[in-house]
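Engineer: The next part holds the structures, each set out as structure tokens.
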Structure 1
Amino acid sequence: MSDSVGVERARTPRSAPRSAWLFLLPYAVGTLLLVLLPAVLTLRYAFTDFTGLSGGRFTGLDNLRRLVDDPFFAASLRASAFHVAMAVPLRLVAAVGVALLLAAPRRGGRWYRVAAYLPTVVPDIALALLFLWVLNPVYGPLNQVLGAVGLPEPAWLSSPWGARVGVVMMLAFPIGEAFVVVLATRRAISPRLYEAAALEGIGPARQLRHITLPILAPVLVLLAVRDTVLMLQASFVPAYLLTDGGPARATLYLPVYIYDQAFEFLGFGYSAMVTLALIGFTLVLVAAQVLLVRRWRVLR
């Protein structure tokens, strides 16, 4: 009897890794087919004149030279940079503000939290169609409200800055993931810190500045990096449906330009090179954020 028990115990550690690998197998296959394989093909096609209809001929650095001299690529790069600079801070401020507002227990608080998360589960296409109505300069509710209180009524989707702001406004609503992360982090802070601060005569504003935000800082850095990567990709649907890259190339973001080159002009080779540029631009922005955070921590 004791021998059989010993055999079973000896077998248990060996069987656990096998079951773990079996559970991970679908994700490994998905990563291989949806991430690694497309990445390898993109790197290969970036140095060819592949059109999707032919096998593609190796052209060396021709696509890179074309990229450097392409005014449309330069415009899309600027548009993407402006979009990240506007969208990421706004989304973080919105997520932190809503999370701190709903962190304290209150009557009906769970329904408020559900309402804050709800826009995240709405499909991007549905949200874009909704904002086509909201931003309509003639019968859109936003301009009607602005006109009722005597404020200017912008031509949201027919002027460059109006279109940029309109796309950012749309993407400022689906902040559910960041909201949940900030809410969980805020609730994990010990109430004794705030009680001790109150006893010292520190008001809510100083508590926010000296207790809440410093504790949330590492989480906010991760969310900023995550939103930077996300906004460089998630800008495709609203820009394509709301403005189609216009007006005056103001919303010709890099994903929109990649799509146009690949599927409208059959320039899969050149679009692959633009995709590599998008990846490089993302890495530069993320590295800059990390360096700024490290410098800020040293100065503190």
Structure 2
Amino acid sequence: MLKGRLGLETARIPHANRSGLLWLSRGALTARDGTLSFERGTERAENDPLEPGHFAIPFQGVSMILLGPGSTVSHDALRLLARHGTALAAVGEDGVRCYTAPPLIPDRSGLAREQARAWANAKTRFHLARRMYAWRIGELLPHRDIAVLRGIEGARMKETYRLMATKIGVEWRGRVYDRRRPTATDLPNQGLNHASSAVEAAAAIAVAATATIPQLGFIHEDPGQSFVLDIADLYRDTVTIPCAFRAAKSVTERPTENIERVTRRLTGRELAKEQVIPLMIDRIKALFAEVPERK
């Protein structure tokens, strides 16, 4: 009847017709009767919407499963996911860490090919960089030099830090970051480090979900996650900085709290509340929707 020990060997649903992302945590993802099953024990975390029990997973109808803390996955489940082109990413609580996300194997390569073509041409690469700066700043700047755009954005960020610190009520003495001593700075700077990591994890999930190429950035150039950083920076003003400064204020008022834990939880709640990862996916698609002719 059905080929293969797990069945449904050739049934496929195009990613364009799938629902996107499915979040699972604190359970076992296994294969049962030719399909995926997620098994939850009696333990239930605070604010966890999923009851204990066995749940059939419509894996052919989603593009990626995000597997959170306290979870395990069987070899048969991995094999079934791969057979049907459904990606699996191991993530932190609320998606504020992305530990591993093997490349999605989609049925189309349009976004990745468009990204590679745009990146390989200096004019279109700069055009998309200007588009991303326009999304952040609210206007399309006339300048034709990426260094000038970076300078304008840097000056704007200094003012954004100052205004947000005043609004939330934290003392701000400037951005300081020592990669070798990340905890040697003040609380607002530590909060920015942790919030940035959380938003970058969300961006890494979005990049993996769209099967775009993380190394090919348009504003960032050298890091292996350049495009991830490009996408994460689109939410620096609205997510990263507010969450970082709110966390710093909370820990200032309650010194026994841990700045990393508070920042991750605040940022995770904001990512979920504002549906940031789906927004990132939409932004990636919009970025490559209208690429000018390459000359």
Structure 3
Amino acid sequence: MTFPAILLSEVGPRDGLQSVKATMPTADKLRWIDALHAAGVREIEVASFVPAHLLPQMADAAEVVRHARTLPGLTVMALVPNRRGAEAALAAGVHKLTMPVSASAAHSLANVRKTREQMVEEVRAIAALRREIAPQVRLEAGISTAFGCTLQGEVPEDEVIRLAAQCVAAGADESGLSDTVGYANPAQVRRLFRRLLAELGDKAGAAHMHNTRGLGLANCLAAYEEGVRTFDASLGGLGGCPYAPGASGNVVTEDLVFMFEAMGVRTGIDLQRLIAARAPLRAGLPGEPVYGMTPEAGLPRNFVQGGIANV
């Protein structure tokens, strides 16, 4: 059996949908997730377990998880901000939990109404819960605003690395870095991921980049060249962060897959089918703008999966 050289984790059904005002009907969500799976996507963040009055877009989280679990070979992932959310996500049957732990003190209070120190304790509590009732479930702590914050401004790099290490020490299986507001540049990405990998080794997690200022792909490439092998992206570039002003634009999954496949780096994802997965997204969110250079331009005539053919 062969495995992709990198793992692309699709976050649109969670990160994307909770960032738009409209609520996608559950049936459309399920069709979209099915289409992503049919394209070869093997890890999808399908929901967040938060109170429905705060994020009505996620009110059907348990139903979406139950459906996604029927898709063979798919890692079903959900975001949880606290122990209560983790309990609900584990009861629904997720394979992986992700927790947002902000490196920015101001963003942490705005996003989850807790300090960074309190969020580390939440990681500890959820890790203990997971060990007790579902030890097979993985736990990731994503360090958000790792490259800067619209509320606070500069976020010291030492604090970012220290927080990631604290989360792993508290029981997280891995900790990655998120450019929540699109401030990162490739030199900064190289520097921080080099430090993260040196600090955490194989517990260093995903690169979650935004394309707010057009540097999303460049930043992903910089992370790849430092040794990162898991990348978050959103079909059509859907999403951002509702608690960080100006945080528009996840990296477009279609463009990221094209970049890596054109380089000869295997993703395991069929680009034609991935582009076709935009149809259920559009049907479920009519009028919502979706982005992507590759779907608009089309694939080069000499493009083959795994690299550009020599013709």
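Engineer: Determine which structure produced the value 267 for volume of the Cα convex hull per residue in Å³, calculated from the coordinates; the candidates are 1, 2, 3.
Structural biologist: Going label by label, the one that fits is 1.
Engineer: Could you figure out which one of 1, 2, 3 the value -22500 for helix-only ellipticity at 222 nm (-39500 (n - 2.57) for each DSSP H run of 4 or more, over all residues; to 500) was computed from?
Structural biologist: Clearly, the read-out refers to 1.
Engineer: Hey, distance in nm of label points 7 Å out along Cα→Cβ at positions 115 and 179 derived from one of 1, 2, 3 reads 2.2; which structure?
Structural biologist: Value 2.2 for distance in nm of label points 7 Å out along Cα→Cβ at positions 115 and 179 corresponds to 2 out of 1, 2, 3.
Engineer: Looking at relative contact order in percent (Cα under 8 Å, 6 or more apart), point out which structure of 1, 2, 3 has the largest value. Intermediate values should be presented prior to the final figure.
Structural biologist: Numbers: 1: 29; 2: 17; 3: 20.
With respect to relative contact order in percent (Cα under 8 Å, 6 or more apart), the highest-scoring structure among 1, 2, 3 is 1.
Readers should treat all values here as calculations from the given coordinates under stated rules, not as data from a laboratory. All figures in this text were calculated on a predicted structure; none of them were measured in a lab. Cβ atoms are built from the backbone, for glycine too; each structure is taken alone.
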